[in-house]
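Q: The structures come next, written out as structure tokens.
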Structure 1
Amino acid sequence: MEKITHSGGCHCGAVKFEVRAPARVTVQRCNCSMCSRTGFEHLIVAAADFKLLSGRNQISTYTFNTGVAKHLFCKICGIKSFYVPRSNPDGFSVSLRCIDAGTIEHVTYEDFDGQNWEQAGHTLAHLSQ
């Protein structure tokens, strides 16, 4: 699939990024304790397909449990536009909800059982390759 550039960012506009992904994307909906509370919809990409445009100094990091996932929040508005996921520490998970309108043509949703991460985590590893 051909990749195009999607733009996005946090609520206040301090953090802005670009991500290269198809116009027709597949995203994961996770039921873990973090995602179920925030409604995060995961578009997982390789690190080479992600570019932070602005706001590096406005980002705060939160980790818990194993400390592998790096949850990255805007210090001003609190939005997590993207983060480094435990399942794909070599890539990024971008929040579909933080991508600007106009470049996503279609979304296919896959449910991911984050409540049972130890059994399911390996099924996402290929997404950042």
Structure 2
Amino acid sequence: MPHDHAQYPPQDAVSTGLRGACPRCGQGRLFEGLLKVRPACTACGLDYGFADAGDGPAVFVMLILGFLVVGFALWFEFTFHPSIWLHFVVTLPFAVIVCLGSLRLLKGLLIALQYKHNASEGRIDRD
């Protein structure tokens, strides 16, 4: 994944990642749908074949936001004492919206950081 600093000035990985923009030019879109990464940038043509966030975003969402969603559910229970169906109506959409929104942000951030630091799978040097 060669960096072309002459044609494309360095982009801030955090802002491009959170916006879901191309990590090289900052103009093209990174995602095709909610979480699917495009094959290439629509503006500069960068091949997104290097982009492999793996399970990283999901782990962060489960650990950090799972704590917040469970905290919200407990607060809701002990403050209002709702029936179980009301828990499903309130807590389930809250969890889905918060988790899916955060998953896209974190996936974009990790892909932008992967590009910036030229990260890839480890390889054994046999020489």
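Q: When distance in nm of label points 7 Å out along Cα→Cβ at positions 94 and 118 is calculated for each of the structures 1, 2, which structure yields the highest value? Don't skip to the answer; put the middle values down first.
A: Numbers: 1: 3.4; 2: 4.6.
Top value of distance in nm of label points 7 Å out along Cα→Cβ at positions 94 and 118, among 1, 2, belongs to structure 2.
Q: Out of 1, 2, which structure matches 3.7 when distance in nm of label points 7 Å out along Cα→Cβ at positions 30 and 78 is calculated?
A: 2
Q: Suppose distance in nm of label points 7 Å out along Cα→Cβ at positions 14 and 102 works out to 2.5; of 1, 2, which structure was it derived from? Intermediate results must be reported in sequence, preceding the final value.
A: On the way: 1: 2.5; 2: 1.8.
Computed on structure 1.
Q: Which of 1, 2 yields 14.7 for Kirkwood radius over Cα pairs in Å, as computed?
A: Corresponding structure: 1.
Q: Check the numbers for relative contact order in percent (Cα under 8 Å, 6 or more apart) across 1, 2 and tell me which is largest.
A: Numbers: 1: 31; 2: 34.
Checked 1, 2; max of relative contact order in percent (Cα under 8 Å, 6 or more apart) sits with 2.
Q: Taking 3.2 as the value of distance in nm of label points 7 Å out along Cα→Cβ at positions 62 and 86 derived from one of the structures shown (1, 2), identify that structure.
A: 2
Q: A value of -1000 was derived for helix-only ellipticity at 222 nm (-39500 (n - 2.57) for each DSSP H run of 4 or more, over all residues; to 500); which structure in 1, 2 was it taken from?
A: 1
Read-outs: derived from the displayed coordinates by stated rules, not from any lab. Remember, it's a predicted structure, so these values are computed and weren't measured experimentally. Cβ atoms are built from the backbone, for glycine too; each structure is taken alone.
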